[in-house]
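These are the structures in question, set out in turn.
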Structure I
Amino acid sequence: MHREKPRTHCASVGSYNGFKDFISIPKSRQDSVRLVDGGSRCAGRVEVLHRGHWGTVCDDYWDMRDAAVVCRELGCGEAIDAPRRARFGSGSGPIWVEYANCAGSESSLKNCRSYDWGRQRCNHDEDAGAVCADSVRLVDGGHRCAGRVEVFYNRTWRSVCGKNWDIRDAAVVCRELGCGEAVFKNVQFGPRSAWMDDVNCSGSESSVKHCRSAGWVEQICNRLAGVICSGVRLVGRSRCSGRVEVLHGESWVTVCDADFDQQDAEVVCRELGCGSPVEVLGAAAFGRGEGQVWSEKLQCRRTESQIHFCPKSSSLKHNCSHDNDVGLVCSESVRLVDGLSRCAGRVEVLHKGQWGTVCDGNWDMIDAAVVCRELGCGEATDALSGAYFGSGSGPIWMDNVECRESESILKNCKSAGWGKHNCNHPKDAGVICSSELH
């Protein structure tokens, strides 16, 4: 039975049903909060980490002030709903907090007044939830980092219309979800009711809700926006070279070098759009990671499109630490050719397994900066035209490139379309990056 009582912020409650005085939730480097089973990191059942175990929060007196603290702590914008009665499903394990008793101004849930840890009269049918304003999720894609884009609006999840949906819009969604880079912008066919239409993100927004659009008007849409984000990343020298980290739940975890082979490497490089594996490196070659080391062995078969689709085995024979973090060098999806180093030369991009050039139409320093950043080569010092580093061969993949400063990879920049050009190889574009000067 749900118990209603006027909210108070007094120092104690005396002998209220035998509970101790209100105390502050212990401050610890291990304390944490998450939202579970709501379809995105900004909506779901509230869970807190205490003594190494995730537990739920009872919905007694749970209100918008409590939800506001959770949303603020997660960086998810304002609270728009504080659901009770296990709206996002019943949790399991301990119920750590019965009465959060937040004022609403706290920076973290652990700073709110609460009854002693684990002492409560609730069951999991009373688990509290929160829905924050910056709520987006991906559905029907096989895992939380792929699928049709839905945003939470007016207390309901709504599809996004796919008109003019592009890789920059997809990149904002992936970053908002903490899912790494956008590797594919997808459009699913309707018809279906949708709200947000003609989305036009610059690429730097923190939430897709902050992007320009035609407005929040319900309509029947024939093309629905979707995205596939990478659930793996390489941390180190460049986007295509570094320590392997895999998204597991809400956290990035490292991978043991004894449990990662060439077949796994091929899937990772392909998922990131980084060409083929060049080298698999053990013994924390790109530095020791933080947090957990993944407790499963990857058993990829080379054919998977994403690392999360690979079979996994929990029967590990190795006791790994961050000293065993595996690193990977891929051949990259962009390269600079015929210069004096890997940081200067003719620009070439990898598409459909084949290297091709970029036409110098509209080629400028913003475009060059994206290439240098993608390669981990510092700042752009020159954007060259007229085949300065010699004429290439094969396809001309990109023409009339128009990058924005927020793009992380050249493939995400707007262009005339893959293989569409009015150009020839004497107009191949080139770049010199600052690392070339050292």
Structure II
Amino acid sequence: LTLVGTATILMWMNWKLALLILLFNPLVIFATVQLGKRVKHLKKLENDSTARFTQALTETLEAIQEVRAGNRQGFFLGRLGQRAREVRDFAVASQWKSDASGRASGLLFQFGIDIFRAVAMLTVLFSDLSIGQMLAVFSYLWFMISPVEQLLNLQYAYYAAGGALTRINELLARADEPQYPGGVDPFRNRDTVGIEVRDLSFGYGEDKVLEHLDLSIAPGEKVAIVGASGGGKSTLVQLLLGLYTPQSGVIRFGGSTQQEIGLTTLREHVAVVLQHPSLFNDSVRANLTMGRERSDEACWQALEIAQLDATIRALPQGLDSIVGRSGVRLSGGQRQRLAIARMILAQPRVVILDEATSALDAATEYNLHQAMAKFLSGRTTLIIAHRLSAVKQADRVLVFDGGRIAEDGDHQQLIADGGLYARLYGHLQQV
């Protein structure tokens, strides 16, 4: 408003001088815009260096045991120091160059004013402009200096923020998880449901992991999925839970598609136990219940089935014992059994075990399978495993090869067929 009002008065007093002033401002603005773009680039470099440092720090802390065991702490701490120095250098460069650019803009503006003063004085000599009018023009010009400088400084703040917004916009531009309408609940009033997969295809980029997969699992059936690594077994789990979106095909639970059920209802009744479960730096109880209302008695029953009750009772605070970040205070097998107890507490209709007992010794695994047999009875169960002891728990075995089901049958039948399954497990069939 100050600029508009001052420009109007100047045009009324002497339109030639007013045009000279108003035409000079765009030149200053153009020059400062070019400097401002440089500031945006510097801010982006600073933000990128901070991201690299944070990532390196997180990775080093998460793998600190492996780093120390391999006697590589010198290398990784040196890498952290290098990343920290990058943050410092880019931050310093961004700060002083931004400040220098702002002062350069101000200097350019002041230089332009001095040129205008010289021109105005010449105008007094060669026109009918009086000295009083010239001084009045100078006075109004001072009114313009403050808002113009504020606008110049504002654009540097804008460009600095633009460098940060670029990273935020990259996150905001990512596609959200699909929100299906839902409304159908095939799990209601049922102990379990069957699973049907038709013409399912999925790939990471150009590489197809699953291609035109067809699969049927009857309600209450226990099915093992085996095959070489990279065959698509774990990818199928992600698709069943709706964590990945199929490129083609359909998945049905109890005759209803994922879109008809809705992901919230689906995940409430389908539970998965992963090979490397995620645990929170919280109590055993919190990691078991995951925010659900469960009694201590139910927690202990779940831990008993998971063969972990004796271990937790031995802890000083029992269920209130803190497991540490990512469960660092527990062994790998104990973390897996805690995740199994968590699944049991959720009381799912469908259970997926993805290498869920890979870290257990043979005796503990045997006792766990015996204890879980009653819980899994009547529940549709998928067992993804490489160990024969886990595979033998299934009623039927599916052998994945190249994203397709190469063989289908029970253990003895597949061994007799002499195919891929026999090559994978034939030498272990007496185990």
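Values quoted throughout were computed directly from the atomic coordinates according to the rules given, and no laboratory measurement underlies them. The model shown is predicted, which means the values in this text are computed figures rather than measured ones. Cβ atoms are built from the backbone, for glycine too; each structure is taken alone.
Please state which of the structures I, II yields 1.01 when Rg/Rh (Cα atoms, Kirkwood Rh), for residues 149-404 alone is computed from it. Please list the in-between numbers first.
Values: I: 1.01; II: 1.07.
Only structure I yields this read-out.
A value of -3000 was derived for helix-only ellipticity at 222 nm (-39500 (n - 2.57) for each DSSP H run of 4 or more, over all residues; to 500); which structure in I, II was it taken from?
Checking each candidate, the match is I.
Have a look at I, II and say which one yields 18.9 for mean count of other Cβ atoms within 10 Å over residues 293-300, as calculated. Before the final figure, lay out the partial values.
Details: I: 18.9; II: 13.2.
Of the options listed, only I reproduces it.
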Across I, II, volume of the Cα convex hull per residue in Å³ reaches its greatest value in structure II
Given that relative contact order in percent (Cα under 8 Å, 6 or more apart), derived from a single structure, equals 10, which label among I, II identifies that structure?
-> I
Assign the value -0.29, -0.43, -1.06, -1.13, calculated as log10 I(q)/I(0) by the Debye sum over Cα atoms at q = 0.08, 0.10, 0.19, 0.20 Å⁻¹, for residues 109-252 alone, to the correct structure from I, II.
-> I
